[in-house]
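Each structure below appears as structure tokens.
Nothing in this text is a laboratory measurement; each read-out follows from the coordinates by a stated rule. As the structure is a prediction and not an experimental result, all values here were calculated from the model. Cβ atoms are built from the backbone, for glycine too; each structure is taken alone.
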Structure P
């Protein structure tokens, strides 16, 4: 009997000792960094992945020595069904608790995409579809599909197929994650444009010769294309507003270029200025029928709050700057000086 009790005592000591060792090991598992690697590790967790599958993927990436302990700990905390899908950058210095926190938050990797002010919408759509890790769901050659996306119902002009949707994206930097679609990015930029235009229209200067927000968008696109230096936007807008108030034609080269279309070769010739198109503001009164590019928020605000100036003309001096003139005589002298070098 004494021998049996002695053996039970020895077994109890072993159990206590083993339990203490296990507790120590598990405590180290929780406190230690999840990996000895030096750089973040990219991991993509697909939608619907189980906690077990995620633990195995982390182990395969060298981020967990004991995926079974990780899985047990998740289930113990009742967090095994809270892990998010997506592409994540896992930091090797995280503890297990920090790893779980980020997996539950779904801190996915965000990629930037910058739409450039002054580009056409066709250029912007092509840039979006060239982004890495996005789903391409739009047929950007299908103009009817694009017009429906922007809720625009106009007859398509064969010579200017993208004209009706021109200017419908706000050029700025957006962020997306792997698996987002081109349509999501396009709609995000379109909604940003609508908000910006509506807000600017509500606070516009009174008495402008612009009847609708869309006309403001058209003029802003022209200001954007004429501006080489940001500080000149409001003054250039002021010149165009002055001309519109006097019934003068805008006579701006970027509209001529848009009217030339795909046949533009980088040069504007005299015949181009004399050829009447829907966009040639040397030959038409008022604004062209649509924007000619993507105007920035700053160009939109410049049109809504143009600088008060008496200037009616401007000419490029070089380096992006312009010389502004009040009279045609002064303007002609500036043209001879800066363009004709006389």
Structure Q
């Protein structure tokens, strides 16, 4: 229940209310369920206020202080929240449809299940804000850093949203699921990391050679390489429908900088993988450079005696035998990434 005294004081105007808050700093206003539709509350001090279920449609809250306010289930449809301080606020299942959040501070805000269709999130501070189950559709992300937002991959996308170049540039790698939901094409998502990489290092392009029973590992490696900005070819993702397998694979091996060979008990018995390795070794001779990057999932490559794989034991082989253990996989993956770096020399000025 809203306390009549608090509501009555607020109706006396923002200036009077703010003075009252200043004189009574220990009070946490109880405004649960209050109807403030179309009210002009610009600059109002609603720190720690309980506005659970309040109706705030089209209200002007520009530069309002809503620090740690409870806005759960509140209706802020079309509200003006420009420059508002919503740090730590509870926006659980809050209706923010078409709300203007330009330059608002949402640091640490809980947006669990919030409704954000048409909301304008431009130049917003979103560090540690939780987007779990937030509903997006035509939501505008403009000039905002999403790198420290939480649970972007757990948003619900009813339709595409808008995300501008500055946001992608500031945010760095973002969850692929989120980018797909926003509506970015898969090919564009693949190239995003390299587009915004301003370091002197880029990565060699890769072809992943594997036996089909090792597909789970190959898919995981493929996804993680893409997230790091590596342009990588994998049969299950990149083989064109109707493509002639040998012809396509020959071209891809020739066009890639490196071939990552996934070695396992099944791999060393595969005639098809043997073919891919032979093509890679031929390419090494042509280029006069090392191309093959073998990684192993078990010790089979060291145990075979009369197989083509014995030719690989003279090479350094990456160890992914514990790839199902998260920390061990990350160690092996980071070591692989180290050798995929390609220092780019600056172009000479004409």
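Points to keep in mind about this one:
- For volume of the Cα convex hull per residue in Å³, the highest value in the series P, Q is held by structure P.
- Parent structure of the calculated result 20.8, given that mean count of other Cβ atoms within 10 Å over residues 166-173 is the read-out and P, Q the choices: P
- Structure with the greatest value (metric distance in nm of label points 7 Å out along Cα→Cβ at positions 46 and 86, set P, Q): P
- Of the structures P, Q, the one that 7 was derived from, the read-out being relative contact order in percent (Cα under 8 Å, 6 or more apart): Q
- Structure (P, Q) behind the derived value 3.4 of distance in nm of label points 7 Å out along Cα→Cβ at positions 54 and 294: P
- Looking at distance in nm of label points 7 Å out along Cα→Cβ at positions 110 and 126 for structures P, Q, the greatest value goes to P.
- Origin of the derived value 13.8 (mean count of other Cβ atoms within 10 Å over residues 38-45; candidates P, Q): P
- Structure from which -8500 was derived, helix-only ellipticity at 222 nm (-39500 (n - 2.57) for each DSSP H run of 4 or more, over all residues; to 500), options P, Q: Q
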